[in-house]
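These are the structures in question, set out in turn.
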Structure P
């Protein structure tokens, strides 16, 4: 991590990832980028469904490969790059047949390292193979839920899952949330831990950095009027005044289960995540 001399009040607390020690290229591969419009918390009708999103610096989208369907073709990492659309670092991978693709990089990988996507791939960081061929206790990331569905689980910076058991036709894995669940043994996963493991130590330091990231301010309920929030109103600083914590619309928060009782994947969960 990189810290700063306290020349200003905001710099006193600010910390950033020292990108110079990790990244090897500034500009992205042009053929694998395109412009896009962020949804900024709106649905298909333009209504806000997630608050506190909007603005931010304009981003260029990198086409990151999550299907990883080029099997049994050796590839070489030719650069490790920053991606504004995700917390982990991405890498430009050059396959032996001449194709280039972006992939989420594991921690500890370097330029010119070789990786391969194969059922018989060696257990080496960055290689990708089916879960049934991965020994118990191995750290994995970029995990599929179903075979050939593309990586859906464990893609954020510094995260990894652990293979707990092989129970054909499924594999038991422990997710970063501490949830233990079954996944098809024919689903694929990458060996290692997602890169940029220091991302959780970043301190933004000032409101401006939040706005650059597209994060808008969050107003406390107790600072609102009674018409706007159950916690609103009162003379001076008032207590919550309600028995159970709730959000702006009166729905319970803190310890209330929000997962659907009939969700299709409930049968795949062996142990729920810790509260």
Structure Q
């Protein structure tokens, strides 16, 4: 399983790497025997040391070399930037390739390009994408607006800032409409539902998602769905039959485990 979601334009790359949602979802799935691919902690590649590895500063090193200037020297810098990040792009998409399904966390207020690329790659391979789109609101914005109600100049600047950024709330967590037919209508969730599992899995330290889900309790949380997935395959809604039917995107190999190390496929045509 691959964990897909914004890494570049988050509030803090360091906090996301150490305390982000991937750590908890990965730990939760590992307790059920799932192999988890986390782009913050890429697997070793045989024969290619540190291939595609990212840290909290790797993106900044590339950005410092980027330029829009004309000429050969500038073209060389842009080519260097592309070559540096190619390894990351390559290994992340290979992890999507070798996964059975993907979990994508896509808040509508965070810009991301790699995440849609990974979602589309998985979808074109007919692999399920479990899509988490949480409610988005900005309580501090409302406090600031109230604070500036007697300050016409400050209120004007705030209104202009909201348009320039832009700041758009999404209290129902509605995903981009393009995603809905792409991912499939039954694969959307409005949160993780961490609260019900914190004691069981020993998650003592609170993270940002905990406070968010305390204020916006998920109606359709992801973790209970994953727990059921460990026992039975989900179904999809058929618009023509107007009922739930088997979802053949869930192709999970049922290897016959023998005494050999690794999985041995018998009877394969040569």
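helix-only ellipticity at 222 nm (-39500 (n - 2.57) for each DSSP H run of 4 or more, over all residues; to 500) computed as -12000: which structure among P, Q? Checking each candidate, the match is Q. Taking distance in nm of label points 7 Å out along Cα→Cβ at positions 84 and 164 as the criterion, the largest value within structures P, Q is that of P. Between structures P, Q, the greatest calculated value of volume of the Cα convex hull per residue in Å³ is seen in Q. Taking distance in nm of label points 7 Å out along Cα→Cβ at positions 4 and 180 as the criterion, the highest value among P, Q goes to P.
Read-outs: derived from the displayed coordinates by stated rules, not from any lab. All figures in this text were calculated on a predicted structure; none of them were measured in a lab. Cβ atoms are built from the backbone, for glycine too; each structure is taken alone.
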